[in-house]
Structure I
Amino acid sequence: MDFISNLIVAISLAMDAFAVSLGVGTSRIACDKRSMFRISFHFGLFQGLMTFLGWLAGSTIERWISAFDHWIAFLLLALVGVNMIRSGMNQEIPSYSRNPSKGGFLVLLSVATSIDAMAVGLSLALIDTPILQPVLTIGIVAAGLSLFGLCMGNRLGEKFGKRMEILGGLILIGIGFRILITHILI
């Protein structure tokens with residue numbers, strides 16, 4: 001696969017991470033440089049890692065996880081999205097019970113946004129593509145777009161306040177539905 005094809009795949013995969021970052025950014029919880037670095041780094045790392053794991057697994061694991069991977073991604077994103085909507089509608093409810101740039105919650109978001117990268121890695125293995133360039137491209141693009149999403153979300157959250165959390169929550173739920181419908185229809 002050539003670099004342009006890798007880049008197009010990387011941008012497509014990074015859209016989930018971008019949208020989640022946008023939603024997290026609107027909450028204004030992770031607006032310091034350290035938190036933004038952690039989120040973008042983890043989203044990039046998990047996108048690349050899941051692509052590599054899919055490539056390693058080849059076609060052996062695909063039949064075991066393909067039956068439910070889309071449900072896991074949907075449920076994780078919907079849970080976070082509903083929480084954000086509730087928070088946006090009520091000034092007293094915080095967006096997140098924990099900082100989304102730390103611990104298990106960061107891992108949960110990272111996994112939810114990178115499950116589809118495993119399927120891409122699997123398909124790369126099936127067409128016998130060397131994996132180093134796609135993994136690096138996917139990871140770097142996901143990290144970059146995540147950082148961009150966080151910056152945009154922070155600005156929107158600053159300007160429009162908690163109403164942006166409602167939009168962020170709806171975006172996350174929409175991504176979850178897209179993942180679910182795509183897997184069910186294909």
Structure II
Amino acid sequence: MVKRRRLNRQLVVEKAAALADAAGRPEAVSLTALSESLGIQAPSLYNHIAGRQDLGYALAVHGLRRLLFCLREATLGKVGRDALFAVCHAYRRFAWEHPGVYPLTVRAPEPDEAELIAVSQELLQMLLLLLASLGLGRDNGLHAVRGLRALLHGFITLEAAGGFKMALDLDESFNRLVTLYLDGLETNALNPS
């Protein structure tokens with residue numbers, strides 16, 4: 001149990017993230033459950049968060065930071081296509097390991113969400129640099145990031161919903177899907193229209 005005098009916003013958000021992941025969905029975290037898990041009265045949470053909406057925002061920032069960390073860690077010592085392949089696998093693993101926080105990482109930030117914008121930009125710049133190593137410029141890189149996010153999120157969402165029931169290796173399907181996408185990106189970079 002976290003002692004009251006040591007409690008801060010970061011600890012509150014980390015506990016909320018752990019509760020969301022344990023439940024498998026972000027909306028499962030109530031302020032009452034969060035305060036109970038911290039060993040404090042619900043009104044004491046307001047010393048660290050402004051309410052449910054602020055908690056949701058803080059969880060989104062926390063989740064995106066964790067995702068960025070995981071993706072960066074996956075690319076250490078790798079370049080080009082190998083780094084992108086590692087990013088795809090790390091992204092999928094993050095979604096498995098953080099089923100309550102992952103859904104909060106997929107929405108685009110609003111104009112007034114400065115902290116979320118900053119982390120989103122860091123993630124975007126990392127991906128654009130990796131895509132540039134395949135020969136994609138900024139505009140093509142942005143389109144490629146959108147496509148990659150859609151591909152990964154679609155696979156992850158179907159997998160989590162039990163959408164793949166055939167007796168066929170899911171990892172192999174994922175590898176083939178990512179390989180085909182990266183092949184297409186490389187072909188497009190070599191033969192731009």
Structure III
Amino acid sequence: MSLFDTNLWYTLFPASNATVAFHGSNLTNGIGAVYFAPVKNSGTELLQQQWQFYQHNDGYVLRTRGSGPNSYLASGAPNGSTPIDIAGNTVPSMRGADVIDKSMFWKITSWKDGNFYFTNGANGTGWHLQLRPANQAGISLLAMSSNITGDQPLQEFKWKQQGAKINDPAFSTIDVSTTFRM
């Protein structure tokens with residue numbers, strides 16, 4: 001059973017801070033930024049904070065309303081390059097559907113407290129998506145972390161359903177020519 005209705009938009013938050021939302025920007029040269037920024041109530045930035053969780057096999061493909069139906073959340077970057085943070089961890093990004101690999105598949109698993117953590121097909125279950133501390137502008141970056149022992153509050157996420165249904169044929173399928181299981 002899916003945790004999500006594929007025909008609804010969701011806003012994703014760190015479990016510890018509902019004033020910032022997961023933001024997936026538009027693609028520029030095949031890649032877009034992913035970060036947590038202050039919650040928006042209107043405009044283009046709001047659309048980039050509305051996520052579709054599209055079930056595929058035992059995981060999900062995530063995309064935003066603002067970045068469009070052919071832009072997916074992935075771990076890493078296109079053309080073999082892998083952006084890393086200062087600690088050497090892989091950084092997630094938005095990528096175009098023309099780059100289809102395991103990094104676009106996410107598994108979402110419940111912690112004991114009811115919050116959730118994310119693992120990625122390219123990194124495997126030994127790595128979790130983790131929030132990084134906010135910068136002066138209030139923007140928090142993300143990275144895949146191999147520190148998955150014990151309580152990891154920066155790896156805990158929750159979401160809120162948005163009121164509007166998607167009802168857009170462009171968002172009713174995903175362009176996946178590969179079968180993948182976590």
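For this structure, a couple of remarks:
- With helix-only ellipticity at 222 nm (-39500 (n - 2.57) for each DSSP H run of 4 or more, over all residues; to 500) derived as -500, matching label from I, II, III: III
- At a computed 16.4 (mean count of other Cβ atoms within 10 Å over residues 20-27), which of I, II, III: II
- A value of 49 for relative contact order in percent (Cα under 8 Å, 6 or more apart), calculated from one of I, II, III, originates in structure I.
- Structures I, II, III, by percent of Cα pairs over 31 Å apart: label with the highest value: II
Just so you know, all these numbers are worked out from the coordinates, no wet-lab data involved. Bear in mind that the values here come from a model prediction, so they are computed numbers and not experimental data. Cβ atoms are built from the backbone, for glycine too; each structure is taken alone.
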